[in-house]
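Quick heads-up: structures coming right below.
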Structure P
Amino acid sequence: MSLPRPLATVLSRLPEAPPTLLLVTALNLLRRRLWPEDDFAWLTGRRVRMEISDLGRGVTFSFDGRHFVLASQPADVVFSASLADYWIIARRQEDPDTLFFQRRLTIAGDTELGLQLKNLMDATDFEPLLQHLPQGLRSRLVI
């Protein structure tokens, strides 16, 4: 999956706050459904950056003990992958370890935090959420 060049160009020029706000809102809405047992105490006050390498952009967020929030300080850990590779992880077509060893997913910064997040990504089943996408969109997004 790759974005059409005009869309990628526009997205690469937009400020990062709107997509970060969208991400933290989605995480807050879906948190109990995706991770009912996790209190995210291990993430409290830590900052995570998820970069989309093919856009040269990313989002930086944190957890304040109750909610996911936008973060403006430098990240403790940075994940970087193409949009297609993040989609592959979400669809569980490949696990993060495989992409990491193929150098398609990079993790820089706090190693322990990075491992916890990588394991969370690997254990999360996003498929029930993806089933709520309209069929036409879902079929275009399948790699």
Structure Q
Amino acid sequence: MIDVLTEIIIDCPKELVAEYAANPDNAPEWYVNIDSAIWQTEKPLKIGSQIEFKAKFLGKELRYVYEIVELIPKQKLVMKTANGPFPMETTYTWESIQNNSTLMTLENKGNPTGFSKFITPFMSLMMKKANMKDLKSIKNILEDKKKNKNI
């Protein structure tokens, strides 16, 4: 079982961070490994929405469809793979903290299939490293937009 939790403080209001992060169209901008996000259902995002992501991980090209299973606007988003290389659940949470900043968490849980038990700890470390890069990326994007008054 893989369970990777990462978090970061972003110097922007929770509403702005959540709105940006929860929009699948923005995923290729801030996720290092995601090349595209293609809506499989009608917008806007709601429970039951499905989005296909094309990504690269550990040198492999992956395609997987996430389905939104829980959505509390500006607080929490949970999506699970409806189709993909292994069952995975991704959770975002956003919490307001002092000075109008946001604590954003990103958690990935799942049971990789087709991988040996020997590889699973390595995958957890690689996912944690990739998730931290992603969170640093979204932090930089949003704080730059705030600095340049684009948000």
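Out of P, Q, which structure matches 3.4 when distance in nm of label points 7 Å out along Cα→Cβ at positions 111 and 127 is calculated?
Among P, Q, the structure yielding 3.4 for distance in nm of label points 7 Å out along Cα→Cβ at positions 111 and 127 is P.
If helix-only ellipticity at 222 nm (-39500 (n - 2.57) for each DSSP H run of 4 or more, over all residues; to 500) is calculated from each of P, Q, which structure is the one that comes out at -8500?
Going label by label, the one that fits is Q.
Comparing distance in nm of label points 7 Å out along Cα→Cβ at positions 63 and 103 across structures P, Q, which is largest?
Q
Looking at structures P, Q, which one was relative contact order in percent (Cα under 8 Å, 6 or more apart) calculated from, given that it came out as 21?
Computing relative contact order in percent (Cα under 8 Å, 6 or more apart) on every structure in P, Q gives 21 only for P.
No value in this document is a laboratory result; all are computed from the given coordinates. Everything numeric in this text was worked out from a predicted model, so none of it was measured. Cβ atoms are built from the backbone, for glycine too; each structure is taken alone.
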